[in-house]
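Colleague: Multiple structures follow.
Derivation of every value follows stated rules applied to the coordinates shown; laboratory data play no part. Quantities reported herein were computed from a predicted structural model and do not represent experimental measurements. Cβ atoms are built from the backbone, for glycine too; each structure is taken alone.
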Structure P
Amino acid sequence: MNKKALRALLRERRALIAPESHGFSRPTGQGRRAPGLSQHQVDQLLHRTLGTYHRLESGSYPNPPADLLRDVACLFGLNEQEWVLLCRYALLQDPPGPLHQSSGKEVPGVWQEAVNSVSHMAYVSDASWDLLAWNQAFADLFPDHRPPMNTMRWMLLDPQARCTLVDWSTTWAPLLLPQLRVALASRPDDEVLIQIEKEVVADPEAGPLYEAGGSAIHPDGDERPLLHSRLGPGWATMCAAQPLTTPGARFMILIFHPGPRRPQPRTLTLSAD
């Protein structure tokens with residue numbers, strides 16, 4: 001637990017909330033003059049035992065439950081980045097899921113310009129793998145030059161994808177399916193993900209692979225065989241990143257090399273001169 005950072009974050013956000021906005025009145029005589037809600041008022045609003053919030057803010061509550069942190073975050077109006085900070089300060093780990101289920105569904109419009117500036121295939125998809133932005137190089141991967149609305153549904157279920165994604169059943173699907181399972185674990189109410197899972201389970205090829213499980217969930221740096229609609233067979237190296245304000249979204253760059261497989265590039269490290 002990072003007590004100093006936790007206390008600073010909570011005090012700052014608590015001070016921004018007017019007690020009157022929650023039906024409390026400020027004392028008019030002698031008494032408390034600090035801005036914002038009192039710690040006791042926070043306990044009342046969260047329906048917690050008196051002193052619970054004080055323990056959290058003071059850093060004397062080891063391993064506070066995630067539901068308490070979530071309730072505090074919602075009451076204080078934290079955004080997704082602040083929610084991540086709260087969990088890291090209080091639990092020394094990332095949150096179990098987004099603060100709001102609506103999070104991860106949109107990115108700032110400048111991302112389209114950023115994607116357009118990339119010469120390789122590039123796109124941004126949201127937390128449900130719905131496509132938000134892409135460049136022409138990515139569109140050219142497909143025979144009709146029209147990328148799918150949802151990249152995960154296409155990769156797992158579209159018959160054309162099983163040709164484009166060479167060795168689909170052994171090279172692509174075993175690495176894609178765990179990503180779907182993990183996404184559902186953190187977003188269990190996401191209707192898009194729920195529907196994709198239903199379709200996957202019902203699919204005679206994808207279903208057994210999904211039930212078999214798997215642990216590889218991060219595509220960053222992977223190199224996989226790909227059949228490009230214009231450039232022919234080759235290998236795609238994937239670079240993955242996340243827009244910081246959109247938890248679960250992903251920014252993907254696919255570097256395509258036609259022909260036989262090339263040696264993996266070395267890992268970049270800071271070198272001392």
Structure Q
Amino acid sequence: MRLLIIILVLISIPCRAANPPESQQFVLFVGNSLTYVGNTPAVFDALAAANGKSVESDMIVQGGATLAQRVNDGSVARALETKRYDAVVLQERGGDLLCSFGPACCLESRKAIKSLASLAADSGTKAYLLGSYQGNPSASQALVSAESAAAVEAGISYLEVSEKLQVLRSTPQEFAWTDPDGVHPGPGIALLNAAVLYQALAGTAPVPSTFTVNAPIYEATSGLTESVRGAADPPPLTTTPASVTYPEELVHIVVDALPVPAGS
């Protein structure tokens with residue numbers, strides 16, 4: 001009888017299951033040297049991890065590549081058929097949406113963004129257009145206008161970078177915004193890219209803290225091709241730096257440049 005009472009008491013005690021761990025997210029970056037120099041995908045993964053989120057990013061990137069090339073070679077379509085991604089991040093070659101290579105490149109770029117956005121939607125994946133940047137203030141404004149219009153036309157979210165960078169360039173800090181070549185992303189821009197994307201996916205800005213990216217920190221000469229590659233996969237060139245540490249002070253500076261989400 002005593003045993004029966006004990007069993008009944010145990011059954012009546014509510015079961016408190018531990019909170020399940022947050023599910024891992026998978027992100028696909030599609031772009032060019034603006035995407036891989038400084039390894040924005042790996043910086044994004046590390047920033048997410050520093051904020052308690054599990055993210056694993058892949059990338060289809062090649063120096064000087066356009067989004068139209070990725071439509072034509074079918075590489076993005078194959079990647080979306082092979083793996084279930086939570087987000088696809090598109091970044092166009094610098095200047096294409098400003099018709100820097102002639103009026104045809106603008107049309108091709110907008111068409112490619114729409115095509116890739118459609119592929120993402122068909123696979124149940126949300127697409128984003130990650131902006132590029134211009135140093136000249138008037139060119140920056142024109143670029144943001146063109147990128148925003150292309151995103152609206154494709155029905156996807158636009159992640160603006162150039163105007164934020166205009167403000168950040170005047171902020172004294174230890175890390176360079178651009179690469180020593182003055183064109184490609186330095187650690188600062190890679191972090192800005194990652195923070196803008198983090199806020200879009202998480203719905204809130206990342207909490208500033210020091211974090212280390214243990215992944216290839218690609219330079220302009222990378223050896224990368226349009227094949228799908230994990231952000232932390234071993235690099236083709238053994239001379240590629242293997243890590244970078246972002247101090248909390250720099251993360252603070254970048255996070256402070258992010259807009260406050262509506263409703264906050």
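Colleague: Comparing mean count of other Cβ atoms within 10 Å over residues 36-43 across structures P, Q, which is largest?
Modeller: Max of mean count of other Cβ atoms within 10 Å over residues 36-43: Q.
Colleague: One of P, Q was used to calculate helix-only ellipticity at 222 nm (-39500 (n - 2.57) for each DSSP H run of 4 or more, over all residues; to 500), giving -12500; which?
Modeller: Here the read-out was taken from Q.
Colleague: Another question, if that's okay. Going by distance in nm of label points 7 Å out along Cα→Cβ at positions 172 and 196, which of structures P, Q comes out largest?
Modeller: Looking at the calculated values, the largest one is Q.
Colleague: Which structure, out of P, Q, was Cα Rg over 2.2 N^0.38 Å, for residues 52-139 alone derived from, given a value of 1.48? Don't skip to the answer; put the middle values down first.
Modeller: Working: P: 1.48; Q: 1.16.
Checking each candidate, the match is P.
Colleague: Matching task: 0.50 is the computed value of FRET efficiency 1/(1 + (r/R0)^6) of positions 44 and 180 (r between Cβ atoms, R0 = 41 Å, to 0.05). Pick the structure from P, Q.
Modeller: Label of the originating structure: P.
Colleague: Ranked by distance in nm of label points 7 Å out along Cα→Cβ at positions 76 and 236, which of P, Q sits at the highest value?
Modeller: P
Colleague: Among P, Q, considering only relative contact order in percent (Cα under 8 Å, 6 or more apart), which has the greatest calculated value?
Modeller: Values: P: 16; Q: 22.
When relative contact order in percent (Cα under 8 Å, 6 or more apart) is calculated for P, Q, structure Q comes out on top.
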